[in-house]
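Below you'll find the structures, each written out as structure tokens.
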Structure P
């Protein structure tokens, strides 16, 4: 079956930054719904017309991936308002941030603790891969028709590097 919109594609990949440093390896196939928000638009575009067994090499500039780094999404906030233990790399959902923070923090973003100081912390609302050019080697492991449930949900259950809130040391990307 050829890849078309509203089908489910099973992929493996190796993701590197622009310098060739490995960021992620997906050895076991994962399914993504095309025509939804499971994959970045440039990846979906490149996959169109391919079949199982195809291998693609993609170079994604920041604007085609997770956007440029926006220094307006860095916020200095009082450390005392955050729970202990507090560690760099922790992620907080915007709508669940402690009371008393800057009212300009968008509630629909995720914030990573990027620096901790005695009196303040720095919250970063950028995607962890913002501002980074990505090199992606994809292999199409399988293609199938999407189920009605997947189409109505708008996902096959997995998204391309969605950030999620996690416990310290836990995965932030999937």
Structure Q
């Protein structure tokens, strides 16, 4: 299986504030949807609870939680340990890890691909992206984000691939 990280961060590596994204960036939401649709997504409980409308459609939603009694709706998989992942995904699946920081930390030595939105702004926050050794990755795509009346912060989409 291919492990990919999908996230956005500000200029100080903030990925969250009070359990939410500290910014509104519709183009990043669209990219997130384009990148993750059709793939299993793996997240922690807090990330899962941050979804206003429940599980994300057209994706297998997998929640990692130490609380084995945590209640998830039908169709959502609850795992207590990342080693159980191979019981629910195919060997050739690209598994999208979407946060939060504890889950990124858990998978950082296994990650093959990074889908990063860099927002050139300091929002302040309480949740930061886990440190990644970028020297182990090659930048394979970089796209300057388009700013408009709905996307008011400068941003860049980057895709990186781990060296073989």
Structure R
């Protein structure tokens, strides 16, 4: 039995959730998201909560049960609160700035890296060494943050590069003489 899948997903005030066949749609103050559920999982809307259960006792149905509940919880949380990922830039001369809706990064290359944000994602630079990626789709926010980090991953000797705010860089000792 899935411990995650057993829990119903609470629908907070201000968010409307609808279930039409295998499609779950959530509409809230931040926007609207939908998720198409696999046929092996059943979804019902009961009062203020979405209840998920496997269609049968097969291993495949039970394995998709918990993931389906998490995806539905993510879309409901996204339309009510949204998601945010913070990145930090470390290194001499490394900085970020907004250029209209695009993000301009100086990361020690001979050229500046210009990153264009996809639809539904908002980029911000409160400080030249900090980037805030926000949006309602958790997967998309994580993907954009990962793409920005991949331009210059943090290196283990001096810690220079773009890292997640909560990430801890394991440092290595340099060469001995």
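State the single structure among P, Q, R that was used to calculate log10 I(q)/I(0) by the Debye sum over Cα atoms at q = 0.10, 0.15 Å⁻¹, giving -0.54, -0.87.
Derived from the structure labelled R.
With mean count of other Cβ atoms within 10 Å over residues 64-71 coming out at 15.2, pick the structure among P, Q, R it was computed from.
It was calculated from structure P.
Taken together, the values in this text are just the output of simple stated rules run on the coordinates, not laboratory data. Note that this is a predicted model, so its numbers are computed, not measured. Cβ atoms are built from the backbone, for glycine too; each structure is taken alone.
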